[in-house]
Structure 1
Amino acid sequence: MCGRFTQKSERKTISIEFYVQEFISDVFLSYNVAPGQEAGVILRDGETRYDRFKWGLVPIWSKTPQAGRMINARAETVAEKPSFRNGFKKKRCLVPADGFYEWKKTGAVKTPYYIYGASGRPLGLAGLWESWRPKGEEEAQPLLTFTIITTAANARMAELHDRMPVILKPEDRDTWLDSRSDPDDLLELLTPCPPDSIDFHRVSTLVNSPQNNVPACIIPAEEESLF
């Protein structure tokens, strides 16, 4: 599961880290991206481009634009499920994220944690995108949406949850975006990242509400009293 994440890197960092050649829209900044909201994605259509799509995939065959419902796609079935197989074949993207949130369940209590790259660099999450229009309205402005692919948790993440987003290695991002990549090679990328490549800390329940989009969302809980 990946239900919240952060995008706090500026345009220069995104450009360098992901080799973006064209920015279609302004860089999106948020400490608490929630389903149904816009967020930055990176895709390749000739050039490597950055744009802003709505989080929650709407399949091309959908009768209504129910964005926000398909926020995740399971790596184990992404190549087969009707909702995602078209995107897996033709519309893959990267979702740049500085980190993501997960809630650890202890009985009835859910405690939020912030997970991020141990190197401090932005993460490249494997995603799919889709362009949807109402049936019979080919000239209508398309609704651009995306989903984040998840896989089984690695040993580090398993302390919090049994699922995690697919975090692609920097050297694998080009293969993921390349339209010529073999599907079998792509499936091999959809595995848990090495446990030592991520770290996490407990954060305030401030993050529980999508309305709270402030730096305090990612501050370690034990340091809250210092701010």
Structure 2
Amino acid sequence: MARYKQYCPVARASEILADRWTPLIVRELLAGSRHFNEIERGLPGISRSLLAARLRHLERNGVVERRVGARPAAVEYVLTPAGEELRAVLEHFGAWGVRWAFQEPRADELDPALLLWKVHQRIRRAALPDRRTTVEFDFTGRNARRLWLVMDRRDISVCLKPPGFPSDLVVRADLLLFYRVWLGALDWSAAVRSGGLSVEGPGALVRALPGYFLWSPMSKFVRGQNRNAISPRNRRGGAT
């Protein structure tokens, strides 16, 4: 890792956190991922060797603790108190990104599998029914794909193939529109009224579905912009 050879807190912190992928690895750990494969799934495009190197770097610098169980698959990566303190840092970093860098999405940023993975990290488990609920997502538009979210109060999983039992609900949505809902640029009811989002299934479950989602941690900042498209060219003024 790069050393700046400057006796400065910003330089020292940058030596630990400013390498490519490192802030996103911390983001995944803060979102609740503990196992190597879980962290990797939230970071499409990273190589396994680079992820392993970054985790070792964070461990050496006291940000991550590696806990080894009886089986190799039981290895967990857990944030230390120093790592947990980065939650506020990344929140401010994301808020800055919303205000100054969050423009229209690039085509390669619309990933339905990654989107549903992020959704599964933010489920209000206490609100779920007391039985398994399977939601089929039929995403349309660019990068159209069908995926399944299987939820109960003990476990939430994302299936890239049919899970083998019927769907309780079917969500049909334009992928870009659902990204906007997830990020707080458009609320659920407005998306339904637009015709770009619909849910099929028992009425009570249809009405309850949006209440299961906690939405993106960045949604409060996106909503604060009070606009769907955010462009730094149209922005003036100080920080939020």
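Assorted remarks:
- If you line up 1, 2 by mean projected area of the Cα convex hull in nm², for residues 28-91 alone, the top spot, with the largest value, goes to 1.
- Taking FRET efficiency 1/(1 + (r/R0)^6) of positions 4 and 156 (r between Cβ atoms, R0 = 35 Å, to 0.05) as the criterion, the largest value within structures 1, 2 is that of 1.
- Structure responsible for 19.7, with Kirkwood radius over Cα pairs in Å calculated and labels 1, 2 on offer: 2
- Identity of the structure behind 48, 39, 19 (criterion: Cα extents along the principal axes in Å, for residues 132-211 alone, calculated), options 1, 2: 1
- Origin of the value 0.25, where FRET efficiency 1/(1 + (r/R0)^6) of positions 140 and 180 (r between Cβ atoms, R0 = 25 Å, to 0.05) was derived from one of 1, 2: 1
- Which entry (1, 2) yields the derived value -11000 for helix-only ellipticity at 222 nm (-39500 (n - 2.57) for each DSSP H run of 4 or more, over all residues; to 500): 2
- Given 12.6 for Kirkwood radius over Cα pairs in Å, for residues 148-195 alone, calculated: source structure among 1, 2: 2
- Parent structure of the calculated result 17, given that relative contact order in percent (Cα under 8 Å, 6 or more apart) is the read-out and 1, 2 the choices: 2
No lab work stands behind these numbers, since they all come straight from the coordinates. These figures come from a predicted structure and were not determined experimentally. Cβ atoms are built from the backbone, for glycine too; each structure is taken alone.
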